[in-house]
Every structure is written in structure tokens, then in C-alpha cells.
1. Tell me which of 1, 2 gives 13.1 when you compute mean count of other Cβ atoms within 10 Å over residues 59-66.
2. Output the label of whichever structure in 1, 2 has the greatest value of distance in nm of label points 7 Å out along Cα→Cβ at positions 115 and 131.
3. A value of 15.6 was derived for mean count of other Cβ atoms within 10 Å over residues 51-58; which structure in 1, 2 was it taken from?
4. Match the computed value 21 of relative contact order in percent (Cα under 8 Å, 6 or more apart) to one of the structures 1, 2, and report its label.
5. Out of 1, 2, choose the structure whose coordinates give helix-only ellipticity at 222 nm (-39500 (n - 2.57) for each DSSP H run of 4 or more, over all residues; to 500) equal to -6500 when calculated.
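We did not get these values from a lab; they are worked out from the coordinates using the rules stated. Every value quoted in this text rests on a predicted model; they were computed, and no experiment measured them. Cβ atoms are built from the backbone, for glycine too; each structure is taken alone.
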Structure 1
Amino acid sequence: MNDSIIRIRLMKADDFDAVLGIAEKVRNFPRREYYNLKFEKLFKSIDYLPVSLVAENEDGTVVGFVVGELYQGEDGIFPKEAILDVISVDPLCRNKGIGEQLIAEFMDHMRKLGVQKLNTLVDANDSKLIHFFSVNKFGPSKNINMERNL
């Protein structure tokens, strides 16, 4: 990592524009509706529990984020698993260890909430993302994702 200081903190509703901006840079197309739904679920739900994080540089600019969700069990009891839904770092800030820092902080945060297993989905053709997760100690699931075209 270079000399710049990155601070990881809980995501706030006010981070919407920054998160959307990074997501659009990474994907090269708008995903406003998707992130509207995510933020609504994260911050307007009566079951809200802060599990998503952002990475800020020294001047407070959001340069990365991770969105997660706890699996809700019966009667609001949280099981010991969670999902890492999205992780993204501004393309201009990559290769500085920010993604690894986000993963490490996210894992620590999940452990404090009692989570014992973290799941995520990765496109089988996305070798860079598979490598990123492998380096960060993720491995293939024992579950098989089944699908059918309609």
C-alpha cells in the first residue's frame, strides 16, 4: 500500500452518490435502481443492522465499499452466515490494498456480529475477481448454484 491513509467506516445513507459513482465507473453502466433497492433495504428497513462499509481516503472521499447482508432466520434470529453482496474499489485507486483492507474489516465486523461463514457469488468467467477472493482466503462453496433459462 502507498503512503495514503485509508479509513474504513460503516456505510451511511449519505454515501449513496459516492457508492453509485464507483459502481458506475467499474461497470460502465448505471445501476441506480439496484443501489436504490440496496440502500432502501440497508437504511429504511425496520430490521436494519449496519453491515456495509466504505473506504475513505485522507480527504474523506469514498474510494471503495462493501455491501453485505446477514441471513435472517426464523423470528428475526440471525443465523451464523452472511453474504458479501458487492465489493468495489474506484478504478483510479486500485492496487493499493484497499480491497484487501475492506475485506479484512468486513470479516472482523461480521465476526463481532457472530457470523461464522461468509458467502459471495462470482461469475465463473471473472478470473480477476476469483483471484482476488482466493487471495483473501475464500474458496469454492460446497453448494452448487443451479439455474435454468426461461
Structure 2
Amino acid sequence: MEWHETEVRVRYAETDQMGVVYHANYLIWFEIGRSEYCRARGFSYRDMEEKDNALLVVAECYCRYKSPAFYEDILIVRTNVGEVRSRSIRFIYEIYRPSDESLLAEGETLHLVTDANKKVRSLPESYKEKLLGDVATDEEVFPDNQAPR
């Protein structure tokens, strides 16, 4: 599995009085990792929205916290695609502190593809091709005629 890595530095505003990162910031870092992953694959969210009327709406998110991050820590957000279905994409993440080789958090987000009118639609084929790689498709995950569409 090929991870895309994005470096972030913990800012003061992301911490509490003790210098510990507030939990919701991990979801923001997931978004940073996801955006950079897409850019590394040759497109941006803006491309999807403006050129193809395809928006990625967060339907589910999960984060398991393993160890705290602190003010001024340099972190690596590792991002990959867990699966691509006809109308959804699952991204997976790890947040890692290289200075002590600690895995701080891991998680995933599930995104539905919609149009500007918030109607669920199929993911344009060009993005599916850019996102895939070694990722399982509907046909590989589900038996014939049972994959959600």
C-alpha cells in the first residue's frame, strides 16, 4: 500500500493550556492529508467541483487516538484510499510523530459523491482511475450483482 505523506507542525492555536492538541484538530489534519493526496494524484477538490460537478461529502469519520501531540511537534499525516465504489470513496489515515516514532492517531473518512444540488451521483471515471492503484473496487470486494450502486 502506497501512503502519501504530508508534514504538519502543531500550531499554538491547536493546543489547550497544557500544550496538548485538541482532538478535533486530527480531523482537520485528515482533511489536509486527503487534499494533498488528491493533488499528488493530479487533481484537486476544486477541479472535481468546478469541472465535473462532483463534490465529496463526508458521510462518516472515525479517529482512534493513541498518544497525544504537543505544540511545535512536527507530524506526518499518512493518507491512502481504502476503497473506491461507484458513488463513494473511503480514505484511511495515520498521524505519526517521526521524532520518537509514535503513531498518534489512525482513522478513516467515507465520502459520498454528490452534485451541486446534493444529489448522490457516480464518481467520474477519470477520478476513479487517478485514485485507484492497488485499491479494491466494488467488483473485487462484493460478489457479482451485490455491490452497492
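1. 2
2. 1
3. Structure 2 accounts for this read-out.
4. The read-out was computed on structure 1.
5. 2
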